[in-house]
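Undergrad: Take a look at the structures below.
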Structure 1
Amino acid sequence: MLKTRFLGRQGLAVSELGLGCMGMSHAYGPADEKESLATLDRALALGVQLFDTAEFYGPYKNEELLGRWLSRLQSQREKMIVATKFGFDLSKTRASGLDSRPEHIRQVVDASLLRLQTDYIDILYQHRVDPDVPVEDVAGTVGELIQAGKVRYFGLSEASPDTIRRAHQVQPVSVLQSEYSLWERQLENEVLPVLRELSIGLVPFSPLGRGFLTGSAKPAEAYPKDDFRSWGDPRLQGENYQANMRMAQVVKDIAVQHHSTPARIALAWLLAQGEDIVPIPGSKSRRHLEDNMGAGSVVLSQEELTALNQMTVTGARYVPEFERFTDKV
């Protein structure tokens, strides 16, 4: 059974590993609702408490899927931590592609509650920082939603240290969700120290490098066009892919020593970075879910942690289309 970890100062207790639900409906090829629902059932049986979605995924389809699942589990709702996000302009009327205006946040939350078929959202994240809306206004609006009982905890995603500090002064931030893994470590120098200073938890998304750290990733051109990896990740392209395969081999070699899998080794490394970290590996199959959830039983030696820490990744994190959404203030 999964252990419990605590995020933020407000008593947010969650399983040490959560489940990223995006891939069940968005970005990584065709959906299989029957298997997705079975995967959600299995996750709950294994002790997973944190389930992560967003209105952007689909759009809307992933929240609707989770809502259909939640609707038949109302007696267990209090055991679950359901997280969703606002912040994109899905009507595509704003030049920035983002929308965190207070009135829009309120509309999104009401719509998400309907799609999720629940009375409250446990964690509400600002999906990406909107340069046109002061984060103080965002934090204040989420604070009002918390007072109204529609939301329990406030989270940010991909936010810079300055943005985190400003938001936290208005409404305590419980969680930051950002990409963090052996594949992506940019937040270690500046962001992680701020989170620990303010007692804010970290929920890493893409903790397996979009599958690369499992050893099963293919070069970009091998993925279908409806898969984000076919065009959106420079690290899977050309010479970058070949260089990064050497990194994946290090993870695989350590997995062999543990009679384990590369996915479990990569997640065990993340868990070893601090008790305030709760990764959310995505999965849309029971097989991958069960593999991921075994990471908590893997204990890496100091020598193994050092070897993993010394690995480097080749290539940019995102193509420019997505890089522009990164908060670098």
Structure 2
Amino acid sequence: MTSPYGLHRVREPEGVLPQQAWRLDPDPTPGADEVVVDVERLNLDAASFRQLREEHGDGAAVRAAVLGIVAERGKMQNPVTGSGGMLLGTVRAVGPDSPLGLAVGDRIATLVSLTLTPLRITDGLANWDGTSEQVPCAGTAVLFGRSIAAKLPGDLPDGLALSVLDVCGAPALTARVVRRKHAELGRAPRVCVLGGGGKSGSLSLAAARRAGAGELVALVPFQREADAVREAGLADEIVIADARNPVEVANAVGKQADVTVVCVDVPGCEHGAVLATADGGTVIFFSMATSFAAAALGAEGLAADVEMLVGNGFVPGHADYALDLVRTEAGVRALFEAREPAAADS
């Protein structure tokens, strides 16, 4: 009997959910409520890919590391960061009781993490050089009854759509929080995005503006990112600072924000985010590199009265919302295509 949460796919240890499990069963035979996907491309999350690249160095070693993780665990879950990514593929088989509304032949992107998705790779990643987050591959994946997937839009290149859907929870939650803060304060809130030049950061800036933000501040690490965000027209203020240096962040941001959004894929950015946020403000952590213990204890130690939210990647309607931002915000699309050139023509 299958479980809508995928409990029947857990091989080690028993009694935990698939995300927490060490090993899953990736057998491509569908259960009654499962969907089997022929995988075409993986999208490794930014924190995981950065860690793999820093640990293993050259592309061949990164490729070998990913193959080893998937072979050992039956899923793609970086053992250091705990994160994975998502995938693109074509539906191969649909169980008779699947509630996902998918049909054989549908081209989809999964909106659940690779850390809980049973996965097999069958081509040895022969067409991936190990130097990009997007991984062309052949294999199979399994979706459960409570999984989430989006049919790929026909008007955007696959690579671009995959990049957007990988981070689509960020702009939707940012918009929700900005609207709520606007109502609470009775004025347009000041919003600061750490990592405003990246995928989730640029989408969050656009979402904040659309949701009624007042002053928009983008914090980036390098001048080239500052130039790109400025050219895209996504922020009112663009500041350069190391997000891992709390004092540098606070000095760069200046006037504290009502909402701070953390979209940085390196650890150690928690205290800077807290210092950048006014008392009564809200910090949203989207990065999988976040230490939530450091965030909570750091805020306590700073006597900072800030609300801290964990971006869990799901908000109703988040996929359509993010795709619409890319369609309608030329600056956002340009940043995505510059970051992942293959996304523009895949």
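Undergrad: Among the shown structures 1, 2, from which was the value 32, 57, 12 of P(r) over Cα pairs in 20 Å bins from 0, in percent calculated?
TA: 2
Undergrad: Now a separate question. Taking relative contact order in percent (Cα under 8 Å, 6 or more apart) from the coordinates of each of 1, 2, which one would give 15?
TA: 2
Undergrad: Going by distance in nm of label points 7 Å out along Cα→Cβ at positions 30 and 62, which of structures 1, 2 comes out largest?
TA: Going through 1, 2 one by one, distance in nm of label points 7 Å out along Cα→Cβ at positions 30 and 62 is largest in 2.
Undergrad: Among 1, 2, considering only mean count of other Cβ atoms within 10 Å over residues 182-189, which has the greatest calculated value?
TA: Once mean count of other Cβ atoms within 10 Å over residues 182-189 is tallied for 1, 2, the winner is 1.
Undergrad: With distance in nm of label points 7 Å out along Cα→Cβ at positions 174 and 222 as the yardstick, tell me which of 1, 2 scores highest.
TA: Looking at the calculated values, the largest one is 1.
Undergrad: A follow-up question, please. Given a value of 25.2 for mean count of other Cβ atoms within 10 Å over residues 14-21, point me to the structure among 1, 2 it was derived from.
TA: The structure behind it is 1.
Every number here is computed from the coordinates shown, using simple stated rules; none is lab data. Keep in mind that this is a model prediction, so the values were computed, not measured. Cβ atoms are built from the backbone, for glycine too; each structure is taken alone.
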